[in-house]
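Got some structures for you, see below.
Taken together, the values in this text are just the output of simple stated rules run on the coordinates, not laboratory data. Nothing here was measured: the structure is a model prediction, and the numbers come from that model. Cβ atoms are built from the backbone, for glycine too; each structure is taken alone.
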Structure 1
Amino acid sequence: MMNRLVNQRLWLVIILFFVLVSCQEDPPLPDNLASFESAQLGFAATEDNLTVNINFSRAVSESGILTVNFVPNEVIYGIDFTTVPAAINTSIQVPVASGATQVSFTVTKNPDVLLDGDESILFSITDASAGLIIGPSSELELSFAEILSAQAIMNINGGGATYPNKVFIDLTANRQTAVTRTQWDLGFFTGSDFRAILNSSNGMMARALDKTNLNEVTAADTVGFGSQLSLSAVFAAALVTPAPTWITEAKNWIDDPSGDLTKTAIASISATDSENKVYIINRGSGVGSPAPDLGWKKIRILRNGAGYKIQYADISATTFDEIQIIKDAAFNFVYFSFQNGTVAVEPEKERWDIAWTGFTNLTALGPPGSPLIPYYFQDVVLQNRNGVETAELLIANAGSYENFGEEDLAGITFSTNQLGIGSNWRSGGGPGTAPAVRTDRFYLVKDADGNIYKLRFTALTQDGERGRPQIEFALLQQGV
């Protein structure tokens, strides 16, 4: 009887403990800070409009308003420049939607007004609602001329743990451009060759059929593809012993991670139409947890004079859509979406240096000699193939980041591989290992104009959330 009472009391204590724990309030979240992406921006010579972004530490839970005041220097609102939203006196009311992680406003300069280039506007975040707090980066100087950024700290707006954005970074302009990674499907090379790339940020894959007529392709031509043509299917198959024989082909269904355009999943587009085959495309996964499947398409790409022509349809369709793609030499690629046709994605090729993104890479899961298989990798930094070069420096050999100067550049070997930085800047992330910034190294970035920056990663997360890294960079040598 005594033991029974003791047991009953013990269970009562345990139950009360869990009730008390469950009733405790969640620990308060850190302040949600509203901050400008950078402290200084400048209009490029070809720009009449410039978007100014204000980032939040995390998504807001309610709608509200951010108030941005400005002080113009040698320019007049309504004559030399305007804004969207429009200003009242010297104040801009920027609406904040529930769930937003960023807001922006646009500054337009009057192209008919002659400016000397020393004009500027100082913007300040002066009031915030929607649960936001004004962050430390609350001021921005906008110059009416291009700037050459000497040094900066930049919080990269990857969008959070589901890495929804691909972020293009221009060090010289101290500017980043965040693009939703599901905004496009295919990129068409604008150089002399005729090449199409897949959206690696979504884990896309492509596989050629031995057919050249899109209308002749049916679901029967894709039997077995569902268990092969996806990153998850390949990964699962690689864990089987023995692995299926087809797995050695899987690396050919993605674009080579090095960015080598002679090793794309879709072959070079031939001038002879009959040589251009139909491809089955798995569009990969979208943004979310769980990530939604983006679906499948059948496509055929042809040359169209100096440009391209793409035919596309759902797998079972008996007709197809067709669109012409015109090359634009100002960009590395012209981008195409199955939903929206041609779309704007990356900045002009002279206007960015590196990009942060999720990425389809290759790895060998087994012992040496195991086949390389495609898999998805987060927090990868790619470099612009348009003349940008990088070098990795270990502190043990090069000395500290702080003390490394222009005089130390002699003898440095730079790389043009788009994975020159890649994922080397961080460690961990696999089973049982937390990802972290590697503090034993930093990088050099030489842009297309010959400006050389030193750069290091100072954070992998913000408030513990992936997809929001931070970099620090400083100009070492100005290009000629």
Structure 2
Amino acid sequence: MTRPAAGSRWVLAALWLVATSGHARAQGFEPFSFALAGDPQIGYGRGGEYADAGRFEQISASIAARKVPLTLVAGDLVQDRDLFQHWLFGLTRARMRGRVALVPGNHDVVDRASLRAFRSRYGQDYYDFVFHECAFIAIDSETARDRKISATEFGRQWRFLEAALARHHRAQRAHIVLLMHRPPFVDSESEPASDENWPLDTRSRLLALAREHGVGVILAGHLHRTREAVTGDGIKVVISAGSARSFDESPIAYRLFHVQRDAIRHELVSVAPFPGEPFAVPGMPGWTPRLFDFSTRHWLFTLMYALAAWQALGTGRVLQRRADPVSSLKATLWRAIAVLLFVFGANMQLDLDEFVCEAGRIAAKLVGVYSIRHLLTGAGAAMLVVAGAALLGRLHLRSGRDRRLTIALAMLSVPSAWFVLSAISNHYLLMLFSELWWDLLVIAALSTTAVCARRARRDA
């Protein structure tokens, strides 16, 4: 028997390696299921934080009962990034079984500070992993869709994405799945850019990479609607409505995916009926007065504003009785403080900042300046604040610059800044720091104002 030539032996060895590596990959894959949960967004839905956590817990319990080994959560874990909301989300996450993969949403990451906070609390915001020979690539849509948050993070993530896709494509994974918060598009690849999707340039770049490297499914949340779209060449975009709030009366549900070697099919698993949307003013869907959607936090702040305002009003009444011009000016200023505090207290129930934001959005759309609506709203709010501050400051100078009155007027800057920033941004622009710190600042400002009012009344 003749032995094969040296060259033939190398060819046979190469063929053997190819055959055995293919066999190893086939052995590594086995059918499995995974779940996609949309936005938990603790603090956004009807009934406040506890109700949101309860709805997310229903989804988690259903996934656990089915013994699903992998759960993907498509961003917007919390609404305002405060510690209480993170704590409630963490309680539910700790009880979830199997592997849990998270990505941030537009309420989780709004700037570099919140990006750092997300990474510190939950780990990396973009990453990849292999599960039963299927590749899952998690993307931070907030730093990948444009450069607004960080040009550096934008570049780093795209380099990661290109390398990860190429690596998994070369490894001939059974399937490659992308997970993100904002979908690249909602209905059509060529639809205009908006807050719901990706800009056209990064959308085209993402879909080109997906096509080049064999991505079959893109998973997302963000819309608070149950949707599904498909590209012309068959890439599916599957969107889960989430548990906090639904804009299309979707039930409280999640997507359950069944992975086979040749296909991924999915179903919608409903765990509870649509909870109903809180009251919204007709024609202004973005304005939902909190009065119609009970929140313990908002009622506590309403009470604190009312108590501080009552103290200021009482001081104004006492000073008014003295009947001299300086005391009358001081009485006017204390009454102005009281009126503003009552307005801010009413805002906790009526969400007047949401009204301003929604009115600005509608007006900007009507006159064709939608892209700069925040700038225009901010300019209007800034002019109003400057005019009000100038008027109060002028009256204060004429009243003799009373120290307690000076402090109380300065304390108005805290709720005023919160109101203006909230009206401008509605969570799309920077709020400077998290709502927890704003809460603490407001409590400190109201307490200081009440103390100053009581002492001024005592000395009057």
Structure 3
Amino acid sequence: MMMKKMKVACILTLLSSILFIACRKQDHLAAPDVLVNFEANTLGIPAAEDSILIKLKLTSSTPVDVPVIINVNEDHLQYDQSYTSVPALAAGKITVIVPAGNNEAQFIIKKKPGVFYTGDEKLNLEIYSSAQPVIIGAVKKLELSFGEIIATNVSAVINGGGGDFPNKVFIDLSANRQNPVLRTNWDLGFYTGPGFNVILNSSTAMMAKQINKNDLSLVTANDTLGFASEVSFSLTNPSPTALPYIDYPDGDLGRTAISPVFATPSENKVYIINRGTGVGNPAPGRGWKKIRILRNASGGYSLQYADIGSPTYATLEIPKQDAWYFNYVSFDNGLLNVEPEKDKWDFAWTYFSNVLSYMGTDVPYLYQDFILINKDVSVSKVMVTAKGFDDFGADDINGLSFSTAQNAIGADWRSGGGPTTLPYVRTDRYYIIKDADANYYKLKFTALTQNNERGYPAFVAVWLKKG
């Protein structure tokens, strides 16, 4: 009997040890590695720019400050003679700190003023080491050219900021570069082209309704009775009556909520603005404004704006600047830059005020993971049944039909999902993009999420030809 008890005790001890080891192993597997990568393998500094911001991306945030050391190998360059960096180079290395709670860090490479660059100058950067809990990922090398590049192969994860979709992200394929901007930073965009057109921030569910007054000081809360339910998005009962209060999603400047600004001041009416919602779950309301827009004597715009109940208003002058398609304004912070210069982005990923067919009619509806193309960019969709992505070459472009509507891709690249299912990337299609410089790329989306979190979609693009 004593021998049996000893055997049972030994077996129980052995099982406990196995369970302990298994739990330790499961605990280890439950915590995936935190990887640090460059955002791209190749980047270039165009001749018109004097610096470039380079980002290090982590697959998740770190609980502590993490130093990352980058080796710098010079090719036809010498530090402090032809370039500098922030942080400064020391013993051939740049040390970048990833702050606790963050999933990215950045450093700057600057050209030296007065230096002539031939285009042969390069820096070969390599992530050399990082502190725990961060380890080096696959994209550990970056070639930085001191001249504009045309990227031939692009593979990127879009930094949308996570499941609340806080960013609108502008992507430039030829420069292999993306520019995330907090989508609540601005309110209105003022067209810099030949017309006088104003757009809403379509990434915050903004709406605008004109009222029959043209003196902002005479508008009171009584002029907005009933607007809370009328001038707003409804996800449960969308209404076609709200459709005139959004900018039509194809980007047609003749179909915006705010009418073109007339030369005769008395023709320009007051608009009540629902600024939509901010970032979060639930998303906070951004409040309401009353505005009136006029043309100014300098050929730009004059914006009058105030809170609904205010007897006075502020005025802001907005010039036309040809380098951008739109000049942007925040009711909180005035004039500011939002999108890159007009020829420095091809498409944008964003949360978006779209139109949905509902019970046989168009209604305004909010979309996630929406793709917009820039003006002077065009897109054609190709189904894999016609030709596979890998097999599509430059000669296959002939005969394709291209669209310049800003929603030419829209949500077409993914499924719609549903109350109990997540959307997914459609693998039966891809897109041919022609940029403003006549570079043709084939583009396909490869992921909707990273680590099961939305807000980080991925794509690949391959250069086909120019012209």
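The figures follow:
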{"item": "Among 1, 2, 3, structure where distance in nm of label points 7 Å out along Cα→Cβ at positions 98 and 314 as derived comes to 3.8", "result": "3"}
{"item": "Which of 1, 2, 3 yields 1.05 [Rg/Rh (Cα atoms, Kirkwood Rh), calculated]", "result": "3"}
{"item": "Winner on FRET efficiency 1/(1 + (r/R0)^6) of positions 250 and 450 (r between Cβ atoms, R0 = 41 Å, to 0.05) once structures 1, 2, 3 are ranked, highest first", "result": "3"}
